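Multiple structures are listed underneath, in structure tokens.
Each value in this text was obtained by applying a stated rule to the coordinates, not by laboratory testing. Please read all numbers here as calculations on a predicted model, not as lab measurements. Cβ atoms are built from the backbone, for glycine too; each structure is taken alone.
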Structure 1
Amino acid sequence: MSNELIQALIDIEKERGIPRAFLIEAIKVALNTAYKKNYGTGLNAMVDFNEETGEVSVHSQKTVVAEVEDAHMEIALEEAQELYPDCKEEDLVYVEITPSNFGRIAAQTAKQVVIQKLREAERSLIYEEFLEREGEILTGTIQRIENRTAFITLGRTEAIMLPSDQINNERYAVGQRIKAYIYEVKNTSKGPNIFVSRSHPNFLKRLFEMEVPEIYDGVVEIKSIAREAGARSKISVYSQDDKVDPVGACVGPRGLRVQNIVSELNGEKIDIIKYDRDPERFIANSLSPSKVIYVDVYEEEKIARVVVPDYQLSLAIGKEGQNARLAAKLTGWKVDIKSESQVLAANEEAEEDEDYEQA
């Protein structure tokens, strides 16, 4: 090795930001390991790396003796004094024992260390970059699909979209460009794992932030989201400005804004609900598109009893209970829906029971 290695380390420090001292220390450790692997551990040897010239030498610590019995561990006094004139018996001295072919091994070792550290640094930079982007939407190209898991290329790295993070009714193909939400970045020994999702509720939230300027600017606030990805979602919004209609802002002129989001989600239905601090009004709003006659709330149990017109009962509950289920997720209340005739019948029955008990 020579000055070329030192110059390479200087260049790496400037271009990649990896401290030269860090690389040199790693090279020293690796050289000592390589020497012991190739020449044994019983020589009490240490590899020296000249930080100025890049030259490598091996020295063994030996005890100065009058008569040598173990050449690996001892050195004769006369021979030692040629190197260290003032030494005497029982002193410990260092003697160079650099093998003739160790230069080739040292060069290979140093190269491997530098390559390894560059890879580690690259992984670290990628990890830090995407850790800062956690919670954002990215656009990438599907590189491959294995066991329904999609791997999305992002230039220097790739993201992972697990089956649970995919929208059920979507079909993905290699080469397809898609948007996805970064919800977790993990650092591993093989590099960062970047997990993305299209089914995550926050994917819908970020799409609205990108599409609706009033949300991005903070004038309109998204209060809650309930989502069954690929089928239907509800999103509650609130305006900080009385002059701004939060629902209208999200729908956009001629419904263009929400339609762009629906198109991105391949037809997923989206109900935009006006948030209200009053739980009764908020729960009534959440059951859109059905009409509500009245709502009774029970704070302690966090239960809401909702009465709707007879012809609106199936709409309020939704197919397989979806509308009621999403309303409950959106509001945080357990929602019990009854038709007007069901309530009247129950009241009449209760009155009859009361009359019977009195009689």
Structure 2
Amino acid sequence: MPVTEKQFQDISSKVLDGGRITDEEFLTLSHDADLFQLGFLADAIRKHKHPERYVTYVVDRNINYTDICVSACKFCAFFKAPEDKAGYLLSKDELADKIRETQDLGGTQILLQGGLHPDLSLEYYEDMLRFMKKTGIHIHGFSPPEVCHFAEISKLSIAEVIKRLIAAGLDSIPGGGAEILNDRVRESTAPRKCNADQWIEVMEEAHKQGLRTTATMMFGHIETIEERLEHLRRLRELQDRTQGFTAFIPWPFQPDNTVLNDLGTIEKTTGFAYLRMLALSRIYLDNFDNIQASWVTQGPKIAQISLSFGANDFGSTMIEENVVAAAGISFRLSEQEIKRLVTDAGFEPKQRLMDYSLVS
């Protein structure tokens, strides 16, 4: 049944006064509020946090240094098994060419991620970082599953691995590999990948050692709304402890070409459902300053509408993107197109760095 006027007014008053909604209130909004009610609240929070009406974006490139992976996640259309001759591992020359092209286009960072390769040592990754860092590019790299994999192959603690990666040149950590931070979901979809506690441990340790990180959520597969709430709760609690997250990026699962959708029973998340989840995230994650729109999965028009449903960031130009593309999604936007879309939506585009400081 629709949320009652009194229920909505009570929650609205709390939110507009800067208060924190409870889990029960989140579920009430999720089950019963309509899209316009959610959009109203999310947009009010966005305006409070960002009254200047800027929409930020970053010029960068996703470099997937290898697609060879032992995790074999059921939702991934990108990976190759170690024995697959079609798998690749980028050379230093290839890395250098990609970085040079990115910098020539005004890029400020590289999003560096790859599969969990069984045969590469921690020293290999340290050498890769030192080589890349000579270019002066910001390295936003190695999601928590990769860090856990490095700890396992090196027989070192997560803290020691992060310390060594920082010394080699790592600047920040992306929020990949979070999917849904619930172990039932993770056991069903990616049993060889780090569990929810380990994902949180990596991020908390990174924050302790001075690295800023992002947080993501891939939703719209086998999880329940309660499990999405658990995911958001764990992020909000960690942000309370560390204030180390710069942004939250929710994006819908893309089922095409994945094992998880072999039976064809998982429907793609609609733009309507995406906007609802985006707004709920903005409302619940009161201690996150920045929420990113996902034009990569939703396309430019829904991304524009996202700016009225809580998002204040348009994400990356993604000069290169491979993982979502492997699931058959091929949206591409140049920096000029992003600036036009933002302007047409009534906002002022501003290029940023990873920490959300603006590029002068």
Structure 3
Amino acid sequence: MSVADRLRALAAERILLTDGAFGTMIQRYNLDEAAYRGDLALTLDQKGNNDMIVLTQPRVVAEITRAYLDAGTDIASTNTFNANRVSQADYGAEALVREMNIAAASIAREEAEAAQQRDGRPRFVAGAIGPTNKTLSLSPDVNDPGYRAISFDELKEVYREQAEALLDGGADLLLIETIFDTLNAKAGIMAVLEAGEARGARVPLMLSMTITDLSGRNLSGHSVEAFWAAVRHARPLAVGLNCSFGAPQLRPHAATLARQADTLLLAYPNAGLPNDLGQYDELPAETARMLGEWADAGLLNIVGGCCGTTPEHIAAIVAVVAGKKPRALPQPPVRTVLAGLDPMVLAA
């Protein structure tokens, strides 16, 4: 049975858990620049380059991954949100991208297999692919709206490099997450499809959009309905929402997506909004209570946490959703749907 089929079978039985934030947990270690840098001969300051520590502090990444798995995570993500050539250019570390992704996936794979041996429960590794710091839909120059800092083909190759390395390191599936630009996501989708074709296999894919305003749109202006119309062709294993504001603000948009997406629904909101010091005050019990209400409403297949969440949050969510029925997949009518900023439905 394929990884996708195994996950679908498990998701039909119970709500599955992904993990929480890596950045929040890394901050607890109070690493200085020397710890981030290790013995790498890099000229730029590395402090804050959380993806780099898969090479320089692999013990830290392993400990965080293990803590999430012990809390109840079924799908462990890799510490690779910014492990791409575009984002790593800020640190002068572009040449280390492949090595970083292979190392990250290998750490997650080792910890997932160890957790499975401990309790016998299947675990999976999702290779995390962030949005980069470039956008295909918008110009960074207010005086030249037609200008783009990167082309579609260039960004596709950036994603392809990361995807290949994550798969080589042992990832079971790939997660394109925090999608603020739908066109960026389409470049990532194409990269994953091409990587699968080169391997002679279809790579399981999860997609997660992030909403940047309370109207329910991402930065490129797409509603969740339009986003789904734009990416449905990729036949993702799961589609969902992450980051954004917090569970209460995200819920109505998740409900909209849940009614339309004929695949698994993924949701991992922030632990509320940060306070004036940039810290997250939402306690695990509060996050879990709200996501338990989502489960009661039949909105969840896969759930976890984003910014501000910790293993304690995941453990609390596990306890709350235990025994609750997973979302039943809808069977929307067959029709032509075109995606602008909003969907255009063509009547049969």
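Quick notes on this structure:
- Test item: volume of the Cα convex hull per residue in Å³ calculated as 144, pick one of 1, 2, 3: 3
- Identity of the structure behind 18 (criterion: relative contact order in percent (Cα under 8 Å, 6 or more apart), calculated), options 1, 2, 3: 3
- Largest in distance in nm of label points 7 Å out along Cα→Cβ at positions 294 and 318 among the labelled structures 1, 2, 3 is structure 1.
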